Structure P
């Protein structure tokens, strides 16, 4: 995959926006939409099944979560429509510093970016990108679970 396509998919901090559950054009959104469509009207049957299989008592909550995933609204961390709940300095400093990824910054790893385990993973991701290149990093990460 060419660098420009990888940059579209990866956030500045190294997370894969395209595989996020909130990403508007992501696979999770698309599959959730399809599943929601396929299950349309299943609620009546779920009520009947709940009598013998108590797990179906939670079907309405499942549908709520599924519908949330089906309405992914984030355009990714490089867009103006960012929905990411992480308090991430990279989203704003990338514009100021004109960089694509945190490891390209002279201040990496800066003291303001993340804390604890999240900070450790952020540093590991960026070191790995720098080591093997962003295209290879993207391929490597795409084979791992997003969450």
Structure Q
């Protein structure tokens, strides 16, 4: 079973390949600052399935979630910080290689990135889709490396 470094590397490669494919077919235009966010989301997606174990990947994932939560609180985005907190707790309610290692979790876990901004702020799906795809791509790379398909 690959470690967190392999999953991070796999997510970066998979994320860049998907991004290049989308740019190549004309479905997406890269903005440099957004590229960093997309790569980070891909990495978080790749680390997510293993955060139900005591691992280095778990510590990296939750360190990132803590920084993001504190940033949201600093900017008085308490509602988003609360959503993030609830989502961060989900893996703690299952056994390792339980629901976090399924194809349907790969699609459902990042769904709040699409639904919450749409329903709370009325943002259109096309502007949110790259973030969802980045997380799903990282998640997919994890499941692929773990030979779950």
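Quick note: the coordinates plus some simple rules give every number you see, no bench work behind them. Owing to the predicted nature of the structure, the values given are computational and were not obtained by experimental measurement. Cβ atoms are built from the backbone, for glycine too; each structure is taken alone.
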Task: Structures P, Q, by relative contact order in percent (Cα under 8 Å, 6 or more apart): label with the highest value - done: Q
Task: Entry that produces 8.9 once mean projected area of the Cα convex hull in nm² is calculated, selected from P, Q - done: Q
Task: Entry that produces 20.8, 62 once Rg and Dmax of the Cα atoms in Å, for residues 45-108 alone is calculated, selected from P, Q - done: P
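Using the calculated result 1.2 for distance in nm of label points 7 Å out along Cα→Cβ at positions 13 and 93, pick out the matching structure from P, Q. Walk me through the numbers before you get to the answer.
Details: P: 1.2; Q: 3.6.
Comparing all candidates, it corresponds to P.
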Open item on the list: Comparing mean count of other Cβ atoms within 10 Å over residues 37-44 across P, Q, which structure shows the greatest value?
Closed with: Q
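Which of P, Q yields -21500 for helix-only ellipticity at 222 nm (-39500 (n - 2.57) for each DSSP H run of 4 or more, over all residues; to 500), as computed?
On the way: P: -15000; Q: -21500.
It was calculated from structure Q.
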